[in-house]
1. Compute distance in nm of label points 7 Å out along Cα→Cβ at positions 373 and 429 for each of I, II and report the one that scores greatest.
2. Can you rank I, II by percent of Cα pairs over 34 Å apart and just name the one with the largest value?
3. As an exercise: Rg and Dmax of the Cα atoms in Å, for residues 93-316 alone, calculated from one structure in I, II, equals 18.4, 53. Which structure is it?
4. Say we calculate mean count of other Cβ atoms within 10 Å over residues 77-84 for every structure; which of I, II gives the highest result?
5. Comparing I, II, where is volume of the Cα convex hull per residue in Å³, for residues 205-452 alone highest?
6. Among I, II, considering only mean count of other Cβ atoms within 10 Å over residues 21-28, which has the greatest calculated value?
7. Figure out for me which of the structures I, II the number 10 belongs to, where relative contact order in percent (Cα under 8 Å, 6 or more apart) was derived from the coordinates.
8. Starting from the value 2, 10, 20, 24, 20, 14, 7, 2, 0: which structure in I, II was P(r) over Cα pairs in 5 Å bins from 0, in percent, for residues 253-396 alone calculated from?
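Rule-based calculations on the coordinates, nothing more; no lab input. Values in this document were obtained by computation on a predicted structure and should not be read as measured data. Cβ atoms are built from the backbone, for glycine too; each structure is taken alone.
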Structure I
Amino acid sequence: MDVTEYTAFDAVGLAELIARRQVSPAEVEAAARAAARAVGPRLNAVVETWPADDRPRPGGAPLAGVPFLVKDLGVTMAGRRTELGSRLAAGNVAAEDSTLMARFRAAGLVTFGRTATPELAYSTTTEPVLYGPTRSPWDPTRSAGGSSGGAGAAVAAGIVPIAHATDAAGSIRVPAAYNGLFGMKPTRGRIPVGPAVDEIFNGLAVHGSVSRTVRDSAVLLDLVGGPEAGDPYVAPQPERPYAQEVRRDPGSLRIGVLAQAWGGRRTTAPVLDALSRTVRLLESLGHRVEQAGAELGVGWEEFVLANARQWTANLTVMVDELAAATGRPVDFSTLEAPILASYHYGRRVTGPELVTALAVRNQVSRSLARYFAAYDVLLTPTVPDLPVPLGTHGRGAEALDGLGWLRRILDHSPFTAAFNVAGTPAMSVPVTADPGTGLPVGMQFAAGYGREGLLFRLAGQLEQACPWSDRTPPVWAGERPGR
């Protein structure tokens, strides 16, 4: 199997070839490694590759033999480095598999490396000091998004068909939008985060994936979803496998549209144009689409402040634990300026302030639940602008405190964080692209708690109506020499 043949298949397609013994897992893995070598230097999406531990046999697990990459954060693989994109954690080696890593193994995935993340996943662009910026395969002068930017660039460029990602305020959906991929942020409690922790950032963060096809994300969620003993949140069990939902008709849905974000950040003309085209597509498919206000239940500044307190209080504990484990100081030699500022901000957050932040979480959850009692789905742009040029997001960050840096993150991606706070599922779908630049534009669809099945049905319908997997970026591993 050569690289061009390899990149023509999604994860399910590769697994089917392997199960039928038309190609061996070793051949597929070799093609994936060749793809990584072909585009890796141009993108800086994969920070390390290693000999794969798993050699699944054909006919085994549902994704047996499919090459896979994990994010350099949130999931640990025994004996492999997990550095969180930070000099503070450089060289850190995991002692054991996390629960999710064990489930990736059981799914048959062949994990052969880790993808780039901004320092401690604390940004919506992936430009850490430790490993340098990750570049968009659509335009290497632009960001691949964050914090799962390495995963997004690697999948979009054809290195792997699907990759692990995490999301605390949009970190699955922003890279999916920037890279022309499908990205589902699951319901809180759908995928376990243990055993070392019971929740991440007080329940804001979840695990998931980015993929080129909807069915790949659905199959993987079927395989890794479900609680483990001791989980503080347990999402409702799905009515049927998500892989089946992708093929089901969603029916006529009532879809509300929010074109302008909470907080006043204006959506740019190219994204508004893409939103209008998406609305027309939905109407042509029989959905009832109308402008609808989805209220947060609190003012934007109160929302930002509550998030800043949750984020930084949790960040402070994480940093202190890393410093204790590595024996390194917590200063500019180990942390980037906005992360260090956020650390110091978090040290000043009091217990009552954190409790008040959790009360805001409750208000937002209740308010959005009322919206989803009236509408099936909320449609927004995933982000209000096209992918930003590298270097712009962090400009002047050294002058910001922890609240200011979090405000900048949420200003960059103001549509996404509310669904982390509420714990509801939301997905970015690459329905269209900007005609002027050719850059992908993601549309976000959110639904009520536990309703991933509904979103997968809608995503499958949209994928059939306007297929996107044949759109490949200029930096694409499948190019033949001399093409």
Structure II
Amino acid sequence: MTRAGAPPRLGALELVELVVDAESFVRWDSQPLAPIGVHGPPEQSYLDELDAARTSTGLDEAVLTGEALLDGRRVAIVMCEFKFLAGSIGVAAAERLVQAIERATAEKLPLLAVPTSGGTRMQEGAVAFMQMVKISAAVAAHKSAGLAYAVYLRHPTTGGAFASWGSLGHVTAAEPGALVGFLGPRVYKALYGEDFPANVQTAENLAAHGLVDAVVPPAELRDVAIAALAVLCAPHEPPPPVPNVPLESLDDVPAWESIGRSRRSDRPGVRRLVKAAANTVTPLQGTGAGEWEPGLFLALAKFGASACVLLGQDRTFADLPLGPAGLREARRGMRLAEELRLPLVTVIDTAGAALSREAEEGGLAGEIARCLVELTTLTAPTICLLLGQGGGGGALALLPADRVLCAQHAWLSPLPPEGASAIRFHTTDRAAEMADAQGVRSLDLLRNGVVDRIVAERPDAADEPAEFLSRLGEVLEHELAQLLAADPKDLVASRLDRYRRLGVPQ
């Protein structure tokens, strides 16, 4: 039976036909392995269950595999049929699953995984339980080859299926109302004599805690998958040449005036940037490990023909300064760029990182350090955009890059100028003086080699948001195309050399 509030259960083949190009699905399944028993030959009762499942579903196992076209793109698909012994994974199902993953890797195909399962097949015991190991290893090998792995969690997905191939996606969506969790609620009640807490193991709750990126109805899955794969499967060779965007002359605006302009509440931020300038955007959410901060925006995006992983500080959540969880989410974006061999774009717009007991106990300083290490050693091309405020370690954590771009009135400082004034003069009244003395404005950052290019504001991004964001999008498209044409090994060496020499007399 379908539990209250859960979606109606489409069969596996019904779902795949809803998502892929018409009549393009081709099965890969070979004859399944013979069933095994725990102490030798399988028990007759298990063989009878298998026969009944085959008769009722018309399938020979709980896992189906194959390939199809998705908007003309060839993709591999692995999925469960819940009506076949609750989609449980035994040795035969696991072997079919792994063979398909290995074939997708060998043929360099993106892989769409659609689990719906009660977990390990109890009739095969510990040996079936151990299949999680080889499934996880096969997925890891696929991702290590730079190939996309997208997951759609269906109702229900529990146990070993969720704890292996269901939890390793580059991008993970879930069916509305789906029961998703490690320990099935029926098992919990049998073990502990009470119901599992309500509304914990739901797709919506997992999304709220950063464990899945989105809750997507089956009818919308096709469009979401097409958009995500447009970036996840972007070619690694450079896109067609993009005309150079000419550098502009800039007014010599005092630092304190720029800081004031950067703090305007109507100044465009990272979300308005991608909405105005990117042609494909797939928002992601959370660390994938139970943490999510709304102040960190993470997405797959394309500017012109150039795909990237984009992460940035969202000024609409200025009252929630970025904490350690937000930086762990940023590091998820860095790992995505590394695994998928995509450029990374970071966007800085923060008055500073969170200052709180929770941030200290959550390891804020360590997360800043780890971000710096990952950004300086990342083999993917990197661009940093200073879009607005650049206060303290929260800004620095996203800054090291091959190319650093800066909006004209953006700035970078060890502390907001008021804090620097408090340290130097025991008052905040000399903030304007400190801003000038510390060289925080865009022109000073360019002169000192911190940034490579300034994007003009005429006279203020908040006064001409559409025009400013259009210029910024053109610059990003050009800079991404230039970086994609470079040798990644040369980029890493140049990046390390740049920060090794910064500030040192040459």
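1. II
2. Largest value of percent of Cα pairs over 34 Å apart: II.
3. I
4. Numbers: I: 18.2; II: 23.9.
By mean count of other Cβ atoms within 10 Å over residues 77-84, the leading structure of I, II is II.
5. On the way: I: 160; II: 138.
With respect to volume of the Cα convex hull per residue in Å³, for residues 205-452 alone, the highest-scoring structure among I, II is I.
6. I
7. The read-out was computed on structure II.
8. It traces back to II.
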